[in-house]
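**Student:** Each structure below is given as structure tokens.
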Structure I
């Protein structure tokens with residue numbers, strides 16, 4: 001599914017990765033752990049192709065990560081960044097924005113699918129009528145995660161996916177996401193509940 005071989009990366013003379021290797025099989029749920037500044041978010045950005053200059057080899061979804069393949073790779077990734085302050089004014093735009101891209105238009109969810117995932121994430125569909133500045137950070141995080149999952153991509157990359165959630169909602173969403181068969185998840189997280197329910201823990205020292 002995804003393989004990193006002998007990755008070496010420097011920023012401003014600081015070594016972020018030094019001969020780092022990792023192999024991830026399809027369907028695995030990977031928790032990237034470690035102190036802040038150890039490269040968790042950087043690794044996710046690398047897998048998305050946002051950092052083109054590195055030493056070593058990276059393949060994602062069976063394709064070598066390079067300028068030639070990066071667009072095809074991104075087509076198969078759902079991406080939840082840590083910063084969810086996207087430039088949209090309404091919750092409806094926030095939720096449906098990914099389905100506005102040409103590639104994703106056929107994937108636009110049905111009313112039933114929206115209802116089901118909003119129920120699973122304990123969200124009211126009335127939120128879609130609100131402005132983004134009228135909802136909480138936790139609601140925004142759940143809405144973006146719901147949108148990511150409805151894209152039905154084979155790989156989900158998530159940066160601190162439960163950071164804004166209270167304990168009850170956090171556990172419910174974690175179970176929902178990490179129990180999805182066939183979905184490969186790579187998440188940077190400090191959340192003990194998410195970490196314990198992942199299939200593999202990668203501690204970046």
Structure II
């Protein structure tokens with residue numbers, strides 16, 4: 001299987017200790033999520049959206065930039081003094097693997113807890129809406145909950161993950177940012193084999 005940027009799946013990067021420490025902070029996770037959703041933003045806009053003081057937000061932006069998770073987006077700036085931020089061009093992050101062990105276990109566990117909380121929040125928002133959709137009261141597709149059981153070898157399952165990652169990469173690259181019906185979608189893929 002091809003490795004890219006220190007990752008074990010194409011398009012993934014194994015998280016460095018600096019990355020893990022940066023995203024293990026709940027506010028920094030909210031900042032990166034807001035930047036992903038918006039595409040790019042100024043510190044003042046993020047501070048207003050997240051309801052935090054601008055100087056606090058600026059400190060966390062610098063920490064995320066130092067870790068390589070976000071970068072400046074001068075193409076969206078009004079002038080040279082205008083600082084606009086966007087997420088770094090990373091398709092997927094991986095905590096670690098047997099070939100590339102996690103660099104900071106404490107920060108990694110804290111980050112996994114944040115991901116689990118976000119996943120639980122997503123399910124909590126999805127469940128009430130799904131009743132509206134399945135009963136025909138809301139005809140607009142706003143989410144999905146699917147469960148599938150498959151019997152595959154580990155190698156076959158890794159190939160499935162590769163294909164899923166590639167589909168998302170291609171969709172993002174083909175997306176028109178000016179499309180009026182554009183929405184930010186949170187996609188959580190959770191899988192476990194029968195040994196855990």
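Rule-based calculations on the coordinates, nothing more; no lab input. Everything numeric in this text was worked out from a predicted model, so none of it was measured. Cβ atoms are built from the backbone, for glycine too; each structure is taken alone.
**Student:** Given 56, 49, 31 as the derived value for Cα extents along the principal axes in Å, which of the supplied structures I, II does it correspond to? List each step's numbers first, then the result.
**Tutor:** Numbers: I: 49, 37, 34; II: 56, 49, 31.
Of the options listed, only II reproduces it.
**Student:** Give the label, chosen from I, II, of the structure having the highest value of mean projected area of the Cα convex hull in nm², for residues 39-158 alone.
**Tutor:** Numbers: I: 8.2; II: 12.2.
Sorting by mean projected area of the Cα convex hull in nm², for residues 39-158 alone in descending order puts II first.
**Student:** For structures I, II, which has the highest computed value of relative contact order in percent (Cα under 8 Å, 6 or more apart)? Don't skip to the answer; put the middle values down first.
**Tutor:** Values: I: 30; II: 22.
Going through I, II one by one, relative contact order in percent (Cα under 8 Å, 6 or more apart) peaks for structure I.
**Student:** To which of I, II does the computed value -15500 (helix-only ellipticity at 222 nm (-39500 (n - 2.57) for each DSSP H run of 4 or more, over all residues; to 500)) belong? Can you show the working numbers first?
**Tutor:** On the way: I: -8500; II: -15500.
Going label by label, the one that fits is II.
**Student:** Among the shown structures I, II, from which was the value 4.4 of distance in nm of label points 7 Å out along Cα→Cβ at positions 79 and 143 calculated? Spell out each step's value before the answer.
**Tutor:** Details: I: 2.1; II: 4.4.
Computing distance in nm of label points 7 Å out along Cα→Cβ at positions 79 and 143 on every structure in I, II gives 4.4 only for II.
**Student:** Given a value of 0.95 for FRET efficiency 1/(1 + (r/R0)^6) of positions 103 and 127 (r between Cβ atoms, R0 = 41 Å, to 0.05), calculated from one of I, II, which structure does it belong to? It would help to have the intermediate numbers written out before the result.
**Tutor:** Details: I: 0.95; II: 0.70.
Only one of I, II returns 0.95 for FRET efficiency 1/(1 + (r/R0)^6) of positions 103 and 127 (r between Cβ atoms, R0 = 41 Å, to 0.05), namely I.
**Student:** FRET efficiency 1/(1 + (r/R0)^6) of positions 15 and 63 (r between Cβ atoms, R0 = 25 Å, to 0.05) was computed and gave 0.95; which structure, I, II, did it come from?
**Tutor:** Values: I: 0.40; II: 0.95.
Considering all the candidates, the number was obtained from II.
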